[in-house]
Structure P
Amino acid sequence: MTMMRLTGWTAIEVAERGGLPLCKAADPREGARGGLTPGDARAVAAEDPALVYLDLPVQHGRADVGGGKVWLDHGRHGWLEMPARYDASVITEEDLTHDNQLRLLSDREVRDISESP
């Protein structure tokens, strides 16, 4: 299954919106751990945001990020954030320019899309 890894403050924001638990990578003082609340993750991120992450499953180019939103792999446009009710197959260039409910994600927001073991 393909996974999207979000890190740092973006991971915290998405986890908070979707009610999802976060993870912390191992560091020299402490091992890795999961099940972090957004509050716990903020405390970790205040010291090192790169330690906080959230893995989201991606199915058919879509990742459900909660709050009625999905992130969609829209090919040449990259990843879009959009309302879950949208039909992604009919999004046009004009929609991307004029629809304030569609948003291209920055590289900082989508850190890594890779195949999980």
Structure Q
Amino acid sequence: MTKLSNFDYTNTFTCWSKTTDPYGQPSYGAPVTFACSFRRGGKLTRDDNGQEFMPGTTVWFEAAEGTQPKVGWRMAIGTHTGNPPSNTETIRVVQGWNDQTFSPDDLPDWAVLSG
């Protein structure tokens, strides 16, 4: 984590990958927690299907490429263990950028928007 991230990412959020069990029912993977900054709400935006929505939560964080949450996963602010709690939200948008302004070794930055 960069020095800037240490300063800015002072909260955590937890994500659960979403799969389907052999009977077609939703199933969730083990929880994964990231250091983050967040705000409730956000600006009107569009998901990958072009549907407009108002985000319930917007989260910014760092993660290695391929380890970031995906659209359709569940998320909740804070550190959680076990199955997703009832207050989770569905990730609708994942945006990433690799800004290596401060160091070529910095991890890519990400934003997820739930809705």
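Of note:
- Among candidates P, Q, the computation of helix-only ellipticity at 222 nm (-39500 (n - 2.57) for each DSSP H run of 4 or more, over all residues; to 500) that gave -1000 used structure Q.
- Parent structure of the calculated result 31, given that relative contact order in percent (Cα under 8 Å, 6 or more apart) is the read-out and P, Q the choices: P
- Taking Rg/Rh (Cα atoms, Kirkwood Rh) as the criterion, the top structure among P, Q is P, with the largest value.
- Entry that produces 10.4 once mean count of other Cβ atoms within 10 Å over residues 46-53 is calculated, selected from P, Q: Q
- For 1.00 (FRET efficiency 1/(1 + (r/R0)^6) of positions 30 and 78 (r between Cβ atoms, R0 = 30 Å, to 0.05), calculated) the corresponding structure among P, Q: Q
Readers should treat all values here as calculations from the given coordinates under stated rules, not as data from a laboratory. Computed from a predicted structure; not experimentally measured. Cβ atoms are built from the backbone, for glycine too; each structure is taken alone.
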